[in-house]
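A.B. asks: Take a look at the structures listed below.
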Structure I
Amino acid sequence: MPLPPPLTVIACSVLEDEVRHYAQGLGHVRELIFLPQGLHNEPQRLQRELQGAVDRAEADPGTEAIALVYGLCSRGVEDLRHARCPLAIARAHDCVTLFLGDKERYATYLREHPGTYWYSPGWIKSHAPPGPDREARLRREYAAKFDAEEVEYLMEVEKGWIANYDQATYIGLGVGETDADVGYTRHCAGCLGWSFDQVRGDPQLLVDLLAGRWDERRFLVVPPNHFIRLTADETIIRAVPPPPAP
């Protein structure tokens with residue numbers, strides 16, 4: 001098996017503890033770059049932040065490839081420019097595939113539990129998942145910017161999208177997991193009137209992404225000067241060349 005290329009890893013901070021853990025001892029990993037969690041809610045900002053990280057990685061002459069610890073993530077990974085280093089990314093709509101270890105496993109779970117909201121150590125640490133902490137934080141943030149009527153309107157909008165879910169599922173990769181996090185997920189489910197589930201994660205997909213074991217079924221390797229694009233089939237993403245010059 002060929003040696004993995006010298007690699008810069010760009011990851012969402014929701015997976016920071018897991019990436020740091022599984023990157024330990026990998027001599028080909030030159031740098032870990034973490035971006036703020038939640039950027040999938042602002043796809044254009046996510047694209048800008050990722051582009052800056054890609055530019056930083058390509059400026060390092062010792063880096064020969066870039067691993068993105070992301071899924072398609074609201075299509076924020078599309079249109080990234082990279083002139084020298086190939087990009088490696090898992091075939092995934094979002095980071096839950098990286099927790100479950102397999103996109104088919106994710107699809108099966110969603111078919112059986114279509115109203116699932118996922119909780120993980122990183123998401124809980126950020127106070128992002130639905131529950132009493134998130135509600136209190138948002139109310140404070142809105143109150144600092146808007147009048148009382150607008151605050152109530154925004155909180156109703158928040159309740160609107162949360163109504164699309166009916167289950168809280170906790171998942172982790174064996175790093176930073178605590179009984180308190182499981183209990184917190186169960187508590188949030190109770191507050192929201194949801195059911196609760198706990199699923200064992202599988203770190204193999206993340207491990208292989210970091211290790212440079214990029215088979216075509218699970219990963220897309222995007223050649224330099226190509227772009228990531230959403231597909232309409234189970235491959236999820238593909239690489240496309242730049243449009244011809246006029």
Structure II
Amino acid sequence: MRFGREELIGVMRQLVHGSPAVQLGLPRFDDLTLPHVEMAMTSVFGWKGDGPRARIAPAHTVAGFTVAAERVLEVARAGGRLAFATSRPASLLVVHRALAAAAVDAGGQVLEAEECGSIGRGRERIWWLDRVAMITDREGLLAIESVQAADELLFNLPRPDLVVADRAFAGVALAAGLEVVAFADLDAVALAVAAWRGRAIRLIPLDERRPPHAYTALLEILDDVVEQAAIVPAPIEPDHGSDLRFGATAHQ
């Protein structure tokens with residue numbers, strides 16, 4: 001794995017002290033201690049802090065993805081609205097695309113928009129590829145995380161019933177009061193604490209910088225979940241409420 005024990009403990013301490021650099025768009029957690037964060041890391045990732053290298057327990061990845069895929073299909077089969085976004089397109093786009101396609105096939109509405117406006121003063125914008133939002137500089141897809149980009153994404157979409165994302169895209173959506181399914185690497189400590197505290201987020205713990213073929217097992221799990229869902233009665237359609245868009249400061 002890419003993370004050492006001391007490196008992760010450093011991130012955990014930053015989160016306890018409320019450093020914006022590790023919040024992933026979430027507000028500071030109240031009454032958070034280092035033992036709390038350690039318990040969250042054990043609960044979500046199966047990592048107990050032993051050994052020099054930090055590792056994710058494979059069983060946690062399988063269980064997390066299975067539950068997340070089931071929730072995506074449940075929302076979709078109820079006619080719900082879903083939004084997909086990734087800040088790790090070179091790795092996770094293949095899984096996001098498969099989940100988005102499964103949601104459409106199940107009757108869900110996957111939200112898209114035209115190209116968003118520029119993010120900050122840079123050239124970065126949000127584009128959609130196969131229904132998945134990503135950051136681009138118009139020359140390539142960028143592996144960066146940005147609270148501004150996440151705000152821009154939500155501003156340009158009707159309010160979704162479920163957001164499937166990672167990094168700041170997931171944190172900002174959760175802070176805006178949305179239900180979230182999130183891919184989370186070991187350094188996404190803020191998302192782990194949010195899940196451990198019972199927020200409306202389901203985590204898929206994994207190494208988010210692997211080559212696309214490394215996630216083949218997850219696509220096979222998705223096939224199994226889709227097959228199983230096909231024999232279960234569809235739930236009652238949700239009430240979307242107002243179709244008003246919401247602004248960029250919703251997460252604050």
Structure III
Amino acid sequence: MAYCKNKNNSIYYEQHGKGKPVVLIHGGVVSFQNNYVDFGWIERLNESGLQVIGLDLRGHGKSDKPQDAGSYGTKNLASDVLAVMDELDLDNVSVVGYSLGSAVALHLIQAFPERFSKAVLVATGDGLIGLPPFTFSSLLPVLAEVASRSEYPKDLPSHVAAYWNFVTESGGNFNALSAMAKGDYPPLSLELAAKIKIPVMVVSGENDPVLGRGPVLAKSIPSGEYLEIKKADHFNLAATGSVKNAIATYLS
């Protein structure tokens with residue numbers, strides 16, 4: 001088990017294999033283990049000559065779980081990724097971000113372009129550039145509502161209530177989830193998206209009720225391309241073999 005310090009927070013990370021490094025950023029509420037390890041991502045990417053670096057963002061998994069909203073937001077979560085890269089002396093990597101992790105990855109490749117060679121944004125959509133209805137500003141208050149419940153919120157839509165199960169099953173912290181949901185996750189402007197130079201692949205499920213689909217997001221990036229998985233939703237993309245295969249081929 002390895003940790004690095006990012007100011008006052010201990011951030012958990014793992015390294016697997018050798019080759020070109022790729023950093024995997026998990027989605028909200030879950031962890032590197034829940035989002036990637038359990039679904040065979042390490043083995044598939046290692047087979048393609050890629051070294052996998054995974055971390056638990058603050059508030060998740062084995063990392064520290066601050067309980068104030070000011071500790072969260074896109075920039076703070078992105079700083080956890082950079083802290084791990086600095087700890088490992090990684091100057092330039094590929095990056096894969098899933099759901100919330102896709103917003104973190106998009107911020108990183110825009111704000112720190114010299115440190116990233118390729119990116120894949122998974123289980124995400126046009127809300128990352130502010131197009132309704134699937135924006136973080138509409139999603140996060142619902143997650144805060146989930147965090148306030150002491151029992152499974154059966155009155156909420158099933159894809160929302162699922163996050164309650166994710167927290168309980170992964171040993172998460174409801175106070176940290178509430179704080180995370182109140183952080184600042186602004187959309188990227190079209191002007192900034194148009195300045196992204198590296199290749200970016202956007203992967204969406206055809207039936208994603210959480211963040212929708214991302215064809216406009218992909219088109220807004222000069223070297224962007226779009227992959228939509230038929231019949232897939234927000235959650236089962238992580239377990240879909242064709243997704244892992246497409247990403248492994250794209251990055252290697």
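None of the figures in this text is laboratory data; all of them are computed from the coordinates on show. Bear in mind the structure is a predicted one, so any value in this text is a computation, not a measurement. Cβ atoms are built from the backbone, for glycine too; each structure is taken alone.
A.B. asks: Quick check for you: by FRET efficiency 1/(1 + (r/R0)^6) of positions 28 and 100 (r between Cβ atoms, R0 = 30 Å, to 0.05), which of I, II, III is greatest? Kindly include the intermediate steps, with their values, before the conclusion.
C.D. replies: Details: I: 0.70; II: 0.40; III: 1.00.
When FRET efficiency 1/(1 + (r/R0)^6) of positions 28 and 100 (r between Cβ atoms, R0 = 30 Å, to 0.05) is calculated for I, II, III, structure III comes out on top.
A.B. asks: Ranked on Cα Rg over 2.2 N^0.38 Å, which label among I, II, III comes first with the largest value? The partial results should precede the final answer.
C.D. replies: Values: I: 1.07; II: 0.97; III: 0.92.
The maximum falls on structure I.
A.B. asks: Just checking, which of I, II, III has the largest value of percent of Cα pairs over 19 Å apart, for residues 36-91 alone?
C.D. replies: Numbers: I: 24; II: 52; III: 43.
Largest value of percent of Cα pairs over 19 Å apart, for residues 36-91 alone: II.
A.B. asks: With Kirkwood radius over Cα pairs in Å, for residues 4-75 alone derived from the coordinates and found to be 12.5, which of I, II, III does the value describe?
C.D. replies: Details: I: 12.5; II: 13.7; III: 12.9.
Of the options listed, only I reproduces it.
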